[in-house]
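As structure tokens, here come the structures.
Each value in this text was obtained by applying a stated rule to the coordinates, not by laboratory testing. What you see is a predicted model; the values in this text were computed from it and never measured. Cβ atoms are built from the backbone, for glycine too; each structure is taken alone.
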Structure 1
Amino acid sequence: MNDPDGDGKRESARPFLKGGPTEDKLSQRSGDQFDWRFIQPSRAGTMKMRISVGKWQESTIRGYATVFSEVGDRIAEKRMPVGSGTLEFTFDVKDDMRYLVRFRCDTGEGQYAVEVDYTGNPCDSCTENQICKDNRCVAKPVAKPKTRRPRRRVSKPAKPKSSAITCRVIDARGSGSGSLLTLTAGDNKGVKKGMRGSVKGRRGSSFTIIAVYPTRSKARCKLGAGKFRPNDAAVMR
């Protein structure tokens, strides 16, 4: 497949521009029949997307715009206007999910512009170890221990049980005799390198976290990649 501008595949999707419309074009004659773009919300909320064609000149594009989640769920699809016009998408988003939009041109050519408007409650993405302050998630303040009179015999306090972190498997790739998993939990949910967990419903799926990112983490698992499915639930401590 010809790909003149380098964004014709899902793997090469480019981000939408911030602070203004994203402008691009499609042309069946030149082979530029697909454009992929993505956006990753910083918190849960509602996404509104407005696509305009024929802004500069009449468009002859006959095709579709389709919205996907990064795990492959098709959220919405609409036909691109012919000549000039607009179409809109409105859909709910999660804070730990990337969303992709595919623009497809079956015949014709033309330019288009995309405007993205996002609204959401910033406090929805706070974890149990955070509070919402000035529309931002910040760490809970450490409570000062109460001063008590010493007793004759003082027992050692029990170690607090670590709370479970739940997430999903969004990718599983073969690695040696096992697999490398990509999970939808990272620094934002308190994941640490070396933590252990397992995938629900998959016997022998225990894994160890080997890398942590802001909203993602990588884990090594002895179970083969073919045993997993997108969106499998996982838990770690």
Structure 2
Amino acid sequence: KSGGLLALTATDMAPLCGVHVRACVRKYGAVPIRTGYSKELAVRIMLGAFVRVASAHEVGVRPLLSHATDHYARAYCLLVRGQGKANESSSKLGYIAHCPSCLDREVIRGLAEPIEARCPSCGSRRLICGPLWVGELFDTEFCREVLAELRDTPWVGRRARKVLELVVEEAGGPPTYFSLPVLCDVLDVSVPPVREVVKELRERGWRATRTHFDTQAVRTDAPASEVAEVVKELNLI
């Protein structure tokens, strides 16, 4: 139905998170990778597979609220019929190139764009994930309205409200996030508090928030090198 809302759910998180690559390729038509932000990639792979099917039927897809909690991924999507809307959705498919050495990552928008095999930061060979959805995962206004409704319904659990609060905080941020334990393992340093990393990145002029995907992660538009520098400096305090 045009203008309808669809709740899309995937419970097979292991393939989507890169544990079973062949299963993900078979079921979703995408290559997964194992990273510190695999839960977000799982949502994006799921959305990417759905958008490709919807576009074939001239239906556009706009995610309003996406999340990965417990052992499943879910996305609430607005569906709109029309070639133009389908083309608009398809234009938000692409790939994510991830460097396992320095944790640098790049979003490649479009399915026909060339992808550099080597990391521009350290020269290591990159892992390529996709095709997947590289557009927005959240509609900020919709998420705020849902959160307002939850606050007016005391019988809804605190956990659901907490997830929505974090979603509203991270909405509008860049794709992917940095898992601090993963980054600190690469750097061989202790894991600083998330709030301190967020604070320092903001003071340096970068956008930085927490994320509902991982309580020990930071969503930021800062490059991996900048996040690494902040983490190392906080270890000196």
Have a look at 1, 2 and say which one yields 17.9 for mean count of other Cβ atoms within 10 Å over residues 15-22, as calculated.
-> 2
2.5 is what came out when distance in nm of label points 7 Å out along Cα→Cβ at positions 7 and 215 was calculated for one structure; which of 1, 2 is it?
-> 2
Top of 1, 2 by distance in nm of label points 7 Å out along Cα→Cβ at positions 119 and 199, largest first | 1
Mean projected area of the Cα convex hull in nm² derived as 13.9 - corresponding label from 1, 2 = 2
Comparing mean count of other Cβ atoms within 10 Å over residues 87-94 across structures 1, 2, which is largest?
-> 2
Distance in nm of label points 7 Å out along Cα→Cβ at positions 55 and 79 gets 2.4 when computed on, of labels 1, 2, structure 1
State the single structure among 1, 2 that was used to calculate helix-only ellipticity at 222 nm (-39500 (n - 2.57) for each DSSP H run of 4 or more, over all residues; to 500), giving 0.
-> 1
For which of 1, 2 does distance in nm of label points 7 Å out along Cα→Cβ at positions 23 and 103, calculated from the coordinates, equal 2.7?
-> 2
